[in-house]
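> Some structures are shown below for you to check.
Throughout, read-outs are computed from the coordinates displayed, never taken from laboratory work. Note that the structure is a prediction, hence the values are computed from the model and not measured. Cβ atoms are built from the backbone, for glycine too; each structure is taken alone.
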Structure 1
Amino acid sequence: MSKHTRTQTTLEKALDINSDPNFYGSFAEIGAGQEVARQFFQAGKASQTIALTISAYDMTYSDIIYGKEKSGRYVCDSRLIKMLDREYVKLIERLKPSRGDKTCFFSFADTVATASEGTRKTCHGWIGVRFQANAGGEAQQVILHVRMLDRHRLQQQETLSKLGVNLIHSSFYKRKNPTDFLDGLFDQIKLDSLAIDVIHFSGEEFKKYDEVLFNLNLVEKGWAEAILIDANGIVQNPADYLWNKNIFIQRGAFQPVTNTHLDIYQRGIEHFRKEFAIKNNNDLLGFFEFTIDNSIKKTHVTVEESLARVRMISQLGIPTLVTKFTLFYKLKEFIRLSTNKPLGIVIGASHLEKLFDENFYFDLSGGILEGLGKLFGRFTRLYIYPHKTAELCLLTKSFFPKPAAKHIWTHFVENKMIQDIAGCDELKEFIHSEDVNKLIKRKDKAWKKLVPEKIHRLIEK
């Protein structure tokens, strides 16, 4: 007998909720119709669950009901919170006297912008649910940001409706176990139809959730392309956090972070700042990035390993981007969803051989030319930090690509899209993470001189 358990359909989940006398609430949806509420009406017994549905589609009406946003935007987390605040409070004020002692009230809300094929708009939205776990109890809340990846508007709306129902169902019935919650969140949804950028939990029911770990699991399972954790260890929505910033990224493995990593970071940011004359620190954001799948070493970083690295980097006061991008141009395309300002990516010179290896671009019809064309641009730079060992020191001047890529390489170097940020003589030492790990394995305390003091305790655990 198969161990596989059939997942519930969207309508079955909606009927579960409609048939449960404990839950009663409202739906407020902006921008993509009333797709989530529609599923509950179609499932049957909706009168047992739905007190109100509303769609303030017109901007003026929306502003009258929820107030204007300082940013002027309608698809943002602050708008979602205002929607949840108003609808949840209104629901309890009006219905608590008659049924508050036996009802778990809830309010679901979403604010979404769909996009039709052929437009350059991004289909994305904020959705969330606020609910009582027990009659008369304190509010619990889950909100998330999603990008719809299907090309057609109707497909986007259908995926949104499934995600909304799944969110409510998991919040009501699967919140005791984070793994069950996550699995239930994507029932009946196909991979590559959406990407979750961030999910936040609040309330006593979710106090045992590790929000960073949960979001990292989204990347691991393919439901997120990248997760951004700020310098304080808090998960952020990349689109908002990176919005209209000059971006500097250091790509590496950071296993562990060494003094050399910090030297690369400091030199790279300073070089980037000078090249683009960035004077205001608030306009510049730098962070470390690592991918969970390393195509060069053919290794996979587990969720637990990712979490350890994020905590280590956060201890240094540096934001972290954890991605599934094996190719550099994919990372660049992700950043360009949020900003068109200058982008600098710094890597060690040892990565150049693979970057200019045409075998890595076989999935593109234009091969290496297309891949590198997507990576580089007027405001994109690749900064190279020397790779130094006892035997050699590799720079752009000492790198010689294969004949097929020679002229492409020359073009990018001569146009200063690829630049060295340090010379071999400027480096006193080059610390390799592998050497640190060898010392740790031998229980040689000399490793402590090679990594930042702030992360000593984390490494020793």
Structure 2
Amino acid sequence: MGYPIRLIDSVRLVLLSGSWICAIAQILFEERAISFINFGVILYIIFILMTLPKLRPSTFLILLFLSFIGWLFMEKIPSLGDWMASGRYALIFCALIPTMALVRATALIMPSVNQTQKQLANLPPNTSASGFQLAAHFFGGVLNLGVVPILSAAVPENSSFETRRAAAEATLRGMVTAATWSPFFIAFAIGQKFTGNLDSWIAISIGVFTAIIFTFGTLPYINKSFKNLQIKASIWCLKPVLFRLMIALVSVLIVAFLFDYTALSAVILVMPGLVLLQLIRNSKGFKVVVASTKNSMVNISDDIVIISMAMVVAFFATEAGVFSEVVSTFYSGIIPGWVALIFTPTIMMLASIIGIHPVISSTALLGIFSGGAADVHPALLMQSHLIGWGAGTLPSFASLALITCSRLFVIPVYKLTFGINLWISFGYALIGGILLSLVNIFI
């Protein structure tokens, strides 16, 4: 790597770190620190501009599409104040991604995580897929994408192609379906922009049941010789880490409820503190965690730019009430609840197959169906969005989760896109929407 590139990466690191600090100030002090927060927005904009050369060609297509959508939504050219307001709206997301990079780096040095890796590697072939799916679900609920390097390292080096493919598919299934109940996913943060705090928490309570139904529905389907003993062996592998994962989840919930923070804000505030406690217990890993987090922050590119752009578009579209106006041209009156609950996850899933990122489709669909436009309980609409996020991420060749699994498990992208997960994701979206529609009838 040449000196100019290293210099640019160093500047980007400083800019993102500064934006991260300003985002924390936004959570803690809100309007009282408006000048400092605006400074963070400026740093964030410069960071985004300097990140553009690192983007994949497909990302530029997504950005062009978002720009076109944003242009359609704008009734007038936004003022400088409007642009800064949209920047403050998106700023919070620039703090989440580095926070999760810090958490992932810490998890990789934890002895309990290494112990779980070894136990997964020793599972018999007829049980390994179940073990990887369950491990990805519990790990993924807190670590998100960070679960992939952990589980890929648990696959024996001499494994066959089919074994690696089954492990990669199971890891994807487990990780993305954790979005139904975990406040650590960007999906939850996006959904919470369209629903109130209370309804969002009710939604992830419902998500626990969604995850249980999906898990116990897919495990026997994938493994025809599935037995209860296999799931016990798989759960046993998670024993070393379950307590620590529960501490993280409960800590976030407590802070969110006590101080009336959104889940996203609570995650950003709580997780660095838990990381600090872990590093105090294991000070030898400090340099490794710092180096790994720094490397992750330097390499952050496509996801943070797409999410930021989508949030800016969502801000202007929501402020202008564009989504409601679009729907009113085709349908007058209240939209039936079943339409919202079935269409949201199904359209998100189908759109992802042609490369439309869930952050785009979910923003549009929630904008259409939320705020009383549809006869649906907000918590159920939120849950349908979370199902759609998982269903859309699972087979999408444009999702970072699938691309990362492809690289680390050494499986071609098309094998993961057009494998068994394609049909599972469609069933997950459709059946999930139908079940939520039935619940909506009785609320």
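> With distance in nm of label points 7 Å out along Cα→Cβ at positions 68 and 252 coming out at 4.7, pick the structure among 1, 2 it was computed from.
1
> Of the structures 1, 2, report the one carrying the highest value of distance in nm of label points 7 Å out along Cα→Cβ at positions 204 and 292.
Top value of distance in nm of label points 7 Å out along Cα→Cβ at positions 204 and 292 goes to structure 1.
> Match the computed value -10500 of helix-only ellipticity at 222 nm (-39500 (n - 2.57) for each DSSP H run of 4 or more, over all residues; to 500) to one of the structures 1, 2, and report its label.
Answer by label: 1.
> While we're on this one: Looking at structures 1, 2, which one was mean count of other Cβ atoms within 10 Å over residues 196-203 calculated from, given that it came out as 18.1?
Label of the originating structure: 2.
> Quick check for you: by mean count of other Cβ atoms within 10 Å over residues 308-315, which of 1, 2 is greatest?
2
> Which structure, out of 1, 2, was percent of Cα pairs over 30 Å apart calculated from, if the result is 42?
2
> The value 11 for relative contact order in percent (Cα under 8 Å, 6 or more apart) was derived from one model only; which of 1, 2 is it?
1
> Between 1, 2, which one scores greatest on distance in nm of label points 7 Å out along Cα→Cβ at positions 212 and 236?
The structure with the largest value is 2.
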